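Each structure below is given as C-alpha cells.
Any read-out appearing in this document is the output of simple, stated calculations on the displayed coordinates, not a laboratory observation. Everything quoted here is computed from the prediction, not taken from an experiment. Cβ atoms are built from the backbone, for glycine too; each structure is taken alone.
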Structure I
Amino acid sequence: MARGPIKGVLAEELRRSSRMKTAYERDLRQLPVGCLVKRVISGRPYVYLVKREKGRVKSLYLGQIPDDKKRDYAAAKKKRAQLRHLLSRVKIQIRYLKGVLRGKEPI
C-alpha cells in the first residue's frame, strides 16, 4: 500500500523526534549528578552535594569548594531542568505521531 505524502512527512517527523529524544537523554546522562545545597549550622555555612541513590536522598559533605565549581553545578541544574522539559515535550510528540501513523487509511 502506498503511503500518502502527509504520512511520509509525519513518519520523518517521528524519526527526527526519536533522534532528539535520544540526544536529550544522552545530554542528561553527561551532566553531573545532584545539586549543591548550602546549610547553616551553628552560624557556619556548610556545602553538601544532594543526590538520589536507589530512591533515597543522600547528602555528601563537600567542605569548602571554589566559586567556579558552584557556578558549574548551578549551570548544570539549570540545563537539567531545560533538558527535562524538552524531553517531556518530545515524548508527548512521539506518542501523538505514533497514534496518527497507526491509522489504516493513507492520507
Structure II
Amino acid sequence: MSSYYTGHKYFKGRYGVVLFLTVLCLYFSYFSMFGERSFTRLAVLNTEISQTDQELASLSADVQHLRERVRAMRPDALDRDLLEERVRYMLGFRSENEWDVL
C-alpha cells in the first residue's frame, strides 16, 4: 500500500505541473489571438486607422476648397464670377433658358 501511495504522489506532482503549464500556455495563446489586446484586435484597429485617415484626407480637401471660396469672396480679392454666381443663387435671378448646376 505504501508503494501505491508514493507512486500516486509522483504522478500527481509530475503530471500536475505538466497539466498546469499546458493550461497556462493555452490560456495565454487564446488571449494573444482573441483577447482585448490581441493580434486580431490590432489588425482591426489598423483597418479603422486607415479608414479614418482616408476620411480625414477627404474632409481636409473639403475644408481647403471652402477656404479658397471664402478667400475669393473677400473684398481685396473679389472674384466677379463667384460673386455673380452667389447673387444669382441667393436672389433667384436667371434667364428662361438658364439652368442651375450645383
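A value of -27500 was derived for helix-only ellipticity at 222 nm (-39500 (n - 2.57) for each DSSP H run of 4 or more, over all residues; to 500); which structure in I, II was it taken from?
II
With distance in nm of label points 7 Å out along Cα→Cβ at positions 43 and 67 derived from the coordinates and found to be 2.5, which of I, II does the value describe?
On the way: I: 2.5; II: 3.8.
Computing distance in nm of label points 7 Å out along Cα→Cβ at positions 43 and 67 on every structure in I, II gives 2.5 only for I.
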Which structure, out of I, II, was semi-axes √(5λ) of the Cα gyration tensor in Å calculated from, if the result is 45, 13, 9?
-> I
